[in-house]
Structure I
Amino acid sequence: MITAQTERWGDCLPELKALFPAHWEELALNKDKVPLSPDYATYARVEAAGELFLATLREDGRLAGYFVGIVAPGLHYSTCLTCILDLFWVHPKARGRTAELRLFRHVRSELEERGVQRWIAGSKLHNDCGRLYEALGFEQTEKIYSMWIGD
């Protein structure tokens, strides 16, 4: 049985750390130049400020996926409480059984309870999840471009 719930980052951090390498391996670009190196101190500060949102998927108690978002007033629109997706990932073994829908429906319910007005989520073009977003009612609003300019 797969369940979706809201949890605290700090409480889940050891389990999250165990899944991050697989997430990074699947989705990260420029792996030869940018190693997996989360800024855990900043995540802890954002959580302490009440702006970090974590929803998890659990299968028989084991962490099977997560959604991490930042919930705060928009920098350009200070009267609009906004959730910006930081990252989400569902373990390949949990995919295809509505796990992603269950996770995102839980996130939406929780964000609505918190008074969030706008929810912004991105999709990697090399592993596009746009169909999931559209099924949930998102509309595509912009494209993001990336350029490696380091050594």
Structure II
Amino acid sequence: MDASDYKEKLRQARERKGWSIHEAATQVADNSITSRANYYDIEQCEGDLTGCCSLNEVSRISKLLNVRPSDLFCDEKPVAISISDVVKNIQKHCAEKKIPINEFEDIVGWRVEGSLTNPAKALNEWNIDCLMNVCRELNIDWRSVIAGL
């Protein structure tokens, strides 16, 4: 990932709230975002926030810590792109390349077809790793989508 150190920024946001890691884990669990155990991993293990949390969960964790998701992943704020725009770009890409969606999914390594008719579904089903792979294939800066959350 060519983003800044999101784990450090997450820790700093938590500390600005005056919370220990244990208090943050409790708040995240109490707000039904993820379990206490998952929060520890999110803050301490590389890839857990990007690979284990949906885009909505990342957004909710950020909100709880009084930061925007883009604050965690972007050094500069890019122009925001909506998840709906990404879905439209998937459809356009497949049409232009004359490939079925299952071939696109094989290329990016993620199942995305369920989001084509309901882009909001992507917010619950995609994680940041998925978003990065989809955006790479579409030549979209994934951080622009993060800025739109």
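Each value in this text was obtained by applying a stated rule to the coordinates, not by laboratory testing. All figures in this text were calculated on a predicted structure; none of them were measured in a lab. Cβ atoms are built from the backbone, for glycine too; each structure is taken alone.
Which of I, II yields -10500 for helix-only ellipticity at 222 nm (-39500 (n - 2.57) for each DSSP H run of 4 or more, over all residues; to 500), as computed? Don't skip to the end; give the middle numbers.
On the way: I: -10500; II: -18000.
That value comes from structure I.
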Computing distance in nm of label points 7 Å out along Cα→Cβ at positions 39 and 135 gives 2.6 for which of I, II?
II
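Once Kirkwood radius over Cα pairs in Å, for residues 15-86 alone is calculated for all of I, II, which comes out largest? Intermediate values should be presented prior to the final figure.
Details: I: 14.1; II: 13.0.
Comparing I, II by Kirkwood radius over Cα pairs in Å, for residues 15-86 alone, the maximum is at I.
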In terms of distance in nm of label points 7 Å out along Cα→Cβ at positions 7 and 23, which of structures I, II is highest?
II
By the measure relative contact order in percent (Cα under 8 Å, 6 or more apart), tell me the structure among I, II with the highest figure.
II
